[in-house]
Structure I
Amino acid sequence: MDTRRLKQLTSRFPACRIIVLGDFFLDKYLDIEPELAETSIETGKRAHQVKSTRCTPGAAGTVVNNLAALDAGELHVLGFTGDDGEGYELRRALRNLGCHVEGLLVVPERLTPTYLKPRDCRTAALSGEHERYDTKNRTPTPGPVLDQVLSRLERILPTVDAVIVLDQVEEEECGIITSSVRRKACALGTCFPEKAFWADSRFRIGLFRDVMIKINVAEAIKETSPDRVRATSEDAIVQAISVLRARTGKPVFVTSGPAGIWISDPEPHLVRGVKVEEPTDPTGAGDSATAGAVLSLCSGATPREAAIVANLVASITVQQLAMTGTARRDQLESRLEMWLDQGQGSRF
């Protein structure tokens with residue numbers, strides 16, 4: 001990878017058309033001014049005073065944020081929200097990113113999944129974060145909702161270059177990526193081999209077949225060798241990647257924090273990350289890596305080239321504190337130069 005090749009790839013980003021099928025959350029930040037704290041007359045408890053609020057798309061929405069920041073040409077979102085204020089804020093934020101939101105169904109009997117994040121506005125580091133409050137659905141997603149989403153997926157799939165599947169919800173069958181949706185997405189990946197199908201799942205990545213997957217090192221080892229959960233040696237990582245590659249039949253991307261991203265195409269090897277100064281905030285780094293990798297693959301990159309771009313993007317987002325960061329296309333060239341300087345004499 002050199003500057004010329006990077007420009008060649010990123011110049012194609014605005015032509016890329018991508019579907020993001022997944023669990024869309026609202027990230028709602030409450031910026032609290034500690035000096036304004038009061039004591040509740042009724043309860044005697046501390047009453048934190050909110051100075052401002054910030055609402056951004058979270059979970060699958062974090063991927064969309066990064067795709068939009070990198071100038072993806074056309075974005076379609078598929079999933080659901082509740083018929084509530086959080087859903088309104090989420091859809092508005094996605095529209096402001098230029099997304100097609102017709103496939104983000106409004107379902108009155110569901111809640112809009114939300115991460116409520118109070119934090120001290122004077123402390124940018126992670127230490128400024130308070131306890132988080134989560135809103136999630138804990139009953140199975142209605143079948144008609146799944147049918148509508150899958151119908152739209154099949155209808156617009158021929159017009160796009162890639163599908164990103166993001167499974168965020170821990171509770172089985174309670175998000176949009178249920179067993180039936182997962183099976184259908186994998187089947188479509190087989191039917192449309194010319195399109196990039198990419199899956200990321202916090203809890204069920206081992207169930208995906210015939211699509212590319214992203215997973216972190218600890219999850220990969222736990223998924224393939226439960227008795228070696230604590231083992232993170234290079235041999236253990238290579239073995240885990242090999243098992244996952246055999247299962248999926250597609251390239252596997254395994255994130256390893258600052259060290260970089262392991263890939264299999266088909267043999268496993270590490271594409272080193274970009275060294276950046278502390279402090280850093282890893283929130284959303286994996287999702288930003290997904291955006292960089294998928295856009296690169298749609299633009300003709302090899303898996304290794306896609307991993308390099310993913311590392312460049314993530315190295316920018318982790319330096320943005322107290323927010324879920326994004327990276328712009330015009331920031332990638334200087335970050336590539338940094339990466340190249342750091343790797344003098346290194347093959348990868």
Structure II
Amino acid sequence: MNIVIFKLSPLGDTVMMLPVVQTLRRLHPDWRITVFATPATAALFRDTVRGDDLVVMNSVALKRCWRRPWQLWSWWRRVRGLRPDAVFLSYDQSSVARFLARASGARVRLGGAGSAIRWQGGLTHTLGRNPAHSLAEWDWAMAGVMMRELGHDWPDSPPPPVLGPAMASKKSRGRPRVVIHAGASREYQRWLPERFAALAKALARDCDVVWIERAEVSVAAPAGSEVFPPGDLDSLVRLFAGADLFVGNHSGAFHLAAALGKSCVVIAGPSPLACDPAWHRGRHHILRAPGLACLPCEQLSVTVDVCRNFSAPMACMKHWSVEAVETVCRDALRSSTGGAAPP
């Protein structure tokens with residue numbers, strides 16, 4: 001059997017899709033699985049997809065290649081040459097990806113219903129999201145439809161993804177280890193950076209705090225924190241694996257920590273509930289401002305890019321004080337360390 005998967009998506013969405021690819025490989029080690037992924041996320045598939053079957057490309061370049069017919073022709077030939085039995089596009093892939101799926105000649109071509117793209121064709125099957133399901137559960141349900149069409153069974157629910165590098169064993173230490181990731185891809189998704197810095201300073205009194213440097217974060221690491229420079233996905237996973245608590249925005253880094261089963265405190269802002277991880281839910285403390293009619297301003301098919309609450313900009317983020325978030329962090333630490341965390 002030959003399966004082609006397009007997942008040219010941000011980090012968090014790709015982490016949620018990862019169990020599909022890993023389970024396909026586990027259940028059918030002899031199948032050929034080709035994955036199209038972005039340079040930022042390709043490492044997630046490295047241990048599951050073999051050699052040249054991992055196709056790394058920029059998502060914007062694929063979307064725009066219809067303007068360069070010679071490039072589109074090259075990709076048409078490559079996908080057509082794979083001769084897949086099925087093409088799986090998840091819910092968020094481009095019109096060009098659908099065109100290539102159609103051109104592949106695959107008998108089963110499946111994706112999510114409701115995508116905000118120009119061309120809605122190319123697929124033989126679409127599946128809408130169950131309102132009670134997360135994106136990970138939606139991807140899993142779509143994979144189930146694909147497998148049934150191919151005549152194979154599929155498990156009922158997705159397992160947590162297995163991340164590449166071996167999980168680090170915690171070193172013996174007297175203080176809890178807190179990792180703070182203040183970044184996110186868009187400004188309106190970020191808690192105020194000076195509040196992150198104040199939180200790090202407060203927690204550093206009795207915790208080992210690691211501050212992850214991010215280009216989009218405008219404040220320097222506060223005194224008392226260990227600075228973690230930008231690195232690759234493997235280094236991030238190893239860092240998170242040795243932590244007692246992850247603190248950050250609703251971002252791809254949060255999804256990595258959640259996949260590892262870490263206790264997480266996250267200021268969610270505009271992110272919809274469907275974007276929350278599907279595993280280890282009891283370990284996540286996701287802070288959403290109550291009573292704001294504008295939430296969630298992000299939709300699965302449309303990204304708004306900027307805060308649309310013009311009367312009270314960033315109200316969902318400004319709602320959370322440093323003191324309130326610190327209280328949640330200390331409660332989470334007590335739970336994750338069996339009551340050994342400082343008060």
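A short reminder: the numbers here are calculations on the coordinates, not readings from a lab. As the structure is a computational prediction, the values presented were derived from the model and not from experiment. Cβ atoms are built from the backbone, for glycine too; each structure is taken alone.
By the measure mean projected area of the Cα convex hull in nm², for residues 30-157 alone, tell me the structure among I, II with the highest figure. Don't skip to the answer; put the middle values down first.
Numbers: I: 10.3; II: 8.3.
Once mean projected area of the Cα convex hull in nm², for residues 30-157 alone is worked out for each structure, I has the highest.
One of I, II was used to compute FRET efficiency 1/(1 + (r/R0)^6) of positions 142 and 270 (r between Cβ atoms, R0 = 41 Å, to 0.05), and the answer was 0.40. Which one was it?
On the way: I: 0.40; II: 0.95.
Derived from I, not from the others.
Quick check for you: by mean count of other Cβ atoms within 10 Å over residues 14-21, which of I, II is greatest? Before the final figure, lay out each step's value.
On the way: I: 21.9; II: 25.9.
Comparing I, II, the top value of mean count of other Cβ atoms within 10 Å over residues 14-21 belongs to II.
Which of I, II yields 31, 26, 20 for semi-axes √(5λ) of the Cα gyration tensor in Å, as computed? Don't skip to the end; give the middle numbers.
Values: I: 31, 26, 20; II: 37, 22, 18.
Among I, II, the structure yielding 31, 26, 20 for semi-axes √(5λ) of the Cα gyration tensor in Å is I.
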